[in-house]
Each structure stands twice: as structure tokens, then as C-alpha cells.
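Below are structures written as C-alpha cells.
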Structure 1
Amino acid sequence: MTDLPDELLPATRRALLHRLAVAQSEGRSPSMIGGVVRNGRPVWSGARSMIDGHAPTPDVQYRIGSISKTFVAVLVLRLRDEGLLDLADPLARHLPGTAADGATVAQLLSHGSGLTAETPGPWWERTEGTLRPGLDDILETERPLKHPAGRLFHYSNPGYALLGALVEKLRGEPWGEVLRREVLAPLGMDRTTLLPEHPHAGGFAVHPWADVMLPEPLADTGLMAAAGQLWSTGADLARWAAFLAAGDDTVLSAATLAEMRRPAVAPDDADWTTGYGLGLQLRRHEGRLLYGHTGSMPGFTACLWVSADDGLAAFALSNATSGYSTAQLAAELITITAGHEPRLPEPWRPLPEVDRELLELTGPWYWGAAPNTLRLRADRVLELAPLAGGGRGSRFRPEPDGTWTGLDNYYAGETLRVVRAADGTVGHLDVGSFVFTREPYGPADAVPGGVDPEGWRAM
């Protein structure tokens, strides 16, 4: 629920249009479109063009480049959620015989496989896929692994071509068809395609030192298409942004999407301004954590970012090979919207019902002498948090067997158990073998190693 209107305020809309106009002008882009999504709904879109009175509509297709990788990653995570693969599986278990046999599915998704960044020549983005008919043709023969698998982030376009082939192997049909049936159709994204469909923008290069243009080639990149060939529209990217923010159980759950946006490999910069999850880029921008993806192909650049804390997403599309960064523009559209119309917190409401036994668990608990508090949230979720200092905390979801499983932070995946005394009263909490008692160093029989029998004393 939100008290914010469906449309942005006039001052916000003017500021967004101004930012887009500056980007198109300074970046010398033939055309540029941008949009903002709030709480899953498109609330603004704008466009600028070099032709007066001919700005593109949200239904015009642009190439979205490596934003395509987010779609491929969703297909792979669907296979995982169905039990057809594990992220820890080596690629050879499902698609044997490539130079990436030892890399895991997770490493390929997160660019941690160590594979080469690009294919052997010629430049795959500008040439037909018929030049690379087999998987061996997209990897170098001399040294396809540039780094040991799992050691560091090294962006790999061929790695995503392998993931597209993996989807095809396990589904038994081209990954583009799988994408259309399993993802695009359920989300109503009928204007996202592998090849352009009218109306679509033409791609151009703009001379760096003169205001003249050169048409860029359009190639069907074949096996490499999974790395960046999709075309889409502003309207479809708004739908994709809403999906990435909240999930859709007919496609992929919110829990799996949350897993995708967690950093999967060590960031490649000390200040952690950029990172990568499972098919999603991460970026810190003016204090905000954004996730989504950038994209570029000859004649086009694109970006889509989501800010979960603000309930906002934004996209930017351009039909110029280079110019004003669409990644920067999309981030700025979020910043402007959040600054003009900050998200309102949800109103406090009491729980619709209460379990007396769970209510009795709330309040202070002590890990040794360290004070913590346990709170009851909606849907029987328990939240453990330190009262002071930098202790460990987590939220725990209930399980059918009467235990709870940690959702985040130190106790993610760990089990919380309520241990009862012989008379049925609550004795202590066991959280991954750590004991929490109602008083500092509570009953000796609950605390591993016991408690000094003389108890607390002055020294």
C-alpha cells in the first residue's frame, strides 16, 4: 500500500524530462527514451529525438544488449527451482565437452568461471553467427580459461552463450523459444524478441569529433545471442523491472530473485561500488544499492536499474554506440524521483492474529552475556537482533516441523529450535548450536560447558 499517486508530480516529471533531454543532447544520441516504474507500475516515460516531432514511443524496439543476460539467468534459475540442475553442478554434468567443463553453473552465471571475455575473432557483435557454428567456435583453443574458476570476477560473454546452450539441452528446444513461452508470454512482454520487429530503431555510430553519423550493422549472432541479442521496448522493460522487483510465481519467485541479486563473487573494486550476482549487476549510486543490468551492441546502449529500498526502477535506451551513459542516466532517474517524491513507509498495523506460544518467545534473550531481542513479525516470522554492539542477527521463517530457518545475515540457512524443559516450558533457544537463555549465562544444563556454580560476583 502507498499514499503516493499513480502519476508523478509535475515538478518531478519536468526534472526527469530535463535530465533525459540533457543526456540525449550532450550524448549526441539520435534518439533516447527513459522511464520510471514505482511499486510495479509505470509512472513516467519520456523520449527525445534528433527529428522534431518524431520522438519514439514506448512501443519502439531497441537492442538491449547484455540486459539479455538477466533473461537467460531467469531461465537457468527456473531449471534449478524445478530440480533439473544444481548451481554447484559442473557444466560437464549437463553439457559436456567444452573448455568450461569444470566451471559450475553458478560460476557461469556470476562471471566467476575464469572464461575468456570474448570469442576468438572476428568481433562477434558485428558478424553473423554462421561464422561460429559450434560451441568450440565461441571459445579460444589456446587458453580459454584466463583465471582459475571461482577465484575472481571476469566478465565472459561466451559464458552466457554456454548457459543458453545449457537451457536448450535441458529443455530440448531453442532457448529463445523457451524464453518466449516460459517468461515473456506470462509477463505480457510480446515486444521482446531475438530479432527486430517493426517499429524498431536503427542503430548508429556518431563521429567523436564531428556531428555526423554512420549506420551500424545488424547481425544475427547465432550461438552468442544469449549474451546480448534481445530487442525490447520501454513498455516491456517496465514490465521486466516490475518482475525483477517483486517476482511472479508463474515465472520465478521473489525468494529466487532475491538470491540472484546477492553478490556471488568478490567485487573487483575495493570500495564495492560495483558487483555481480547470479545474472544481475549490482551498483552503488549516491548511497543507493541498485541491481539490474547494462547493455550495449553496435548502435545501441541500454540499462535497467531497480532500487528495492525506494520501490523504484528506471530504464534508459539509446540508439547510439557510445555517448551519454545509459547506466548513469537510469540511475539518475531513480535519484531524481526518490528525491522529489521519497517513498512513504508502510503504515503500522497490528498482526491479524497472534499465537500465544510465539508471543511468549518474544523479548530479551542472552547469548552468554550479550543481550539480544526476539520479535514476532507477520506470518510467524521471528526476528533476532542484538541490543548493542555488532552482534549477529537474522530473520527466521517457520518450518512445518516446528523449527525456523534463517533468512539472512550470519544465520542464513541455519536452524532455530525452541528447546523445552520436561514440564513443557521454554528452556532456551538453540540457533545453529548457539544457546540463548532468558538471563545472562542462564541454567547450567543449557549452557555448553556449564556455568560457574558460584554465579555472578563482584571482584
Structure 2
Amino acid sequence: MTSDQELLPTTRRALLHRIAVAQREGRAPSVVAAVVRGDRTVWEGARSCVDGHAPDGDVQYRIGSLTKTFTAVLVLRLRDEGLLDLSDPLEKHLPGTGAGDVTVLQLLCHSGGLAAETPGPWWERSPGALLSGLPEVLGERPFRHEPGRRHHYSNPGYTLLGSLVEALRGRPWAEALRAEVLEPLGLHRTTVEPRAPHAGGWAVHPWADVMMPEPLEDLGVMAPAGVLWSTTADLARFAVFLARGDERVLSAATVREMRTAASPPEPGSAEAGYGLGVQLLNDGGRRLAGHTGSLPGFLAGLWLDEAEDLAAVVLANCTSGLPAAGTAADLLRIVAEAEPRIPEPWRPLPMAEADPELVALTGPWYWGTAPQLLRLLPGGELELGPVGGTGRSARFLPGPDGTWTGVSGYYAGEVLRAVRRPDGSVGHLDLGSFVYTREPYDPAAPIPGGTDPEGWRGLDGTRG
């Protein structure tokens, strides 16, 4: 992907400087990066310890736990097709695991209480044959916490999700991934096994400038948790998909659901929670979504900034030292600060969406004495929020029955109705039993309508 929307030379130099510093201070044999704006790659850069051999966007690196986001896409395809519900216990579709009480949702957002790692040797650096099935992955004591009580990152949990995909699709996880995600999105350089050109994985000595090659293990049944190899070019395309969706794979609404927090972060964590196969991060007031990854010899980071319509990918071939996730976040910050997104021009609604009855609903409403504003958005959506202050704000999507359903904030899932008088005019709004009126405590409205027959009054007791 290339773009004629070039970044400014000063921005490009700042991006190159950032990855040059990361490569040197992180002592990585090589690092490669890309920045996406909109649906195009607007910058690519690389640094290497070998002069003249810097990688490009076609060189594969192992991406570790970024694989989990791909596995989550497969699971959500099953949900969107009606083959499962996120509230289903695993036992319903994959019986006999010993962890059947955990739900699909809890596995996706790491709140199922399962152990972080497998029993036995370090699975990332051991032959996959040592973990030949789910009993070896889970062990005799699969749970560390009660399911649903806290966020606890679990690699075995995503192995279970990969097995769930295989059970419902009737074919291996890797085949389902290739046919349902990689091929439709054009991710031809994202594979289970490395394909040339690819980087070698290295361990760099912590106190001396010497290196040692890391072994490349196949991971066995743990593959859905971290096996994939990819390139910055492919991950740039994948980032666009995570931001916009693609009807051949998942809708925009479903990828938005993936980017929505489903479990809170661990105390003291810099993360802002975890969605459905997607990590969330607060970075200097900017909300980022994506995932990090590591396997012996490799580090990866992918973040997208929805507000700025930006994404960044950083890949390196070292076991530790270079903060790939932090570097990717820094690339986003550099572009956002140097070249902030220019908003689209304001345009009035199309005539088809400018329904006079909807327009008449807009403006000030009162919840008790608290003034609220109702705004009409494109597509017949409504937005309700406090006037001149902080409080409960929410967007509402229109339904076929003339109501609206909340999709954000406190009122997510709650129904907003316009309640009409006998003459057909709107008397008040009902939102989850809360009554919104055109004047504070409207005496003609239900609770919280006015109840004192004397009405409003001043300090001396006279009516105001």
C-alpha cells in the first residue's frame, strides 16, 4: 500500500529518528515499522545492525500474541453466523475439557480465571509435541481465579478458543484462518510457518553486545495463542480492517465491539482494559486499541488511534530490550501531534434523514432539574448528554419500532422512547424508566413530574 498523501519531511524524520533510537537503545538486530493513515500506509522505516540489509515491509517476523486477535476474529465470525453465543459455556460446544464452565466471552477477554501459562516446561521455547492436546495444556488445575471475577491474561484460554473454532468448523484452525480471514483480506504474507524472506530470531545478552539464535518451535496446539508470522505490510492491512471492518470477514459494528472494553485491567496496569481479542491502552489521553506480541527472538506491537484515524506497526527480532508496543504508540503520537487529523467539512443531513419529527425531538430536555441536549446525528442516530458539564452521555441507534437503543456509556443497551399524548404530540421521553420533559419537573408528566401544587417558589415561600 502506498499513498500520495505524504507526511511532511519533518514528520518522516521524526519517525525514522524514533525507530533508530529504539533499535540502538533496545539493542535489536533489526526493527521495521509502518504508519497507516486512513486506509493507506503513509510511512515505512527500518533499521538494522547490518549496513545495507535493513528489512522492508515484505520481511516476515513472528508476531506472538498478535495471533490472538486473529483467533478472536474467527470466533466472532461464528457468533455472527449464529453458531454460538458469547454467553455460551465452553462445554456446550467443546465438552470434556475440564474448563467447560467458562464462557466464550470470558475466554475472549481473559476473564475466565484460567492459568496464564501451561504446566510443565516453558511452552514458547519447547517443541509443540510436548503439548499434544488440551489435557496437557490445561493440566490438573486449570483455574487460578473464579471465572468472571477479574482480568487474568491466559494463553491456554486462546488455545481453547482455537479448539472451539476447529470443533464448529470441522477443520484445523490454520485452515479456517487462511480461508476466512487471511485470503479475503489479502494477507498473503501472514503464515503459520516462516516463508522467505523472514528474519531470524535472536537473544541479545543483557550485559554484553553479543547474540545467540533462538530456536523456532512449532507450538503445537498452542498455535492459536501465538504462532503466526507476518509483515508490516500485512499488519497495516489488518489494522485497517480492525478500524473499519470488511463485510467479507466482519462488519464494522463487530470490529467496534472487539475494540470495546469487556474486562477491566489488572490493578497497576497501564492498559485500559481488554476487549474481544484486543488490548486497550490509554497513552497520554489518547485511547489506543491493538495488541502486542512476543515469542523468543521476536517482539511486535500494533496500535490504532480511532480518533486520529492512525495505526502503527513495529516488529523486531530480539527476545527482549526493545519496547515494540511503546515504540508503536510513540509513532502514533508523533504523527498526531505534528499533523493532526483535519476533520471532514460540516455538511447538513441529506433530505432523506432530515425527518421533521426527528428534528422536532432535538434540543433541551430535563431529567428532573438537570438540563440535557438531544441531538440528531447522521443515519437517524440520537445523542443525549448534559448541557455544559460532565455526566451521562450516550449515542442511540434507531430501531424498526420507532425506538432507539443505547450503544455507549451508562445507557448502553437501554431503550429510548418518545411517549406521545392522546393528540399525537410528544409529551416526554422515557429512557430506562427515567422521564425527560421539556421543562423541569413538568407537572403534566409522570414521575419525576411536578408534585407540589404550589409549584416553584422563592426563599420567602412565595411562588417563583
The value 2.7 for distance in nm of label points 7 Å out along Cα→Cβ at positions 42 and 66, derived from one of 1, 2, belongs to structure 1
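Distance in nm of label points 7 Å out along Cα→Cβ at positions 242 and 370 computed as 4.3: which structure among 1, 2? Before the final figure, lay out each step's value.
Numbers: 1: 4.3; 2: 3.5.
Matching structure: 1.
Every number here is computed from the coordinates shown, using simple stated rules; none is lab data. What you see is a predicted model; the values in this text were computed from it and never measured. Cβ atoms are built from the backbone, for glycine too; each structure is taken alone.
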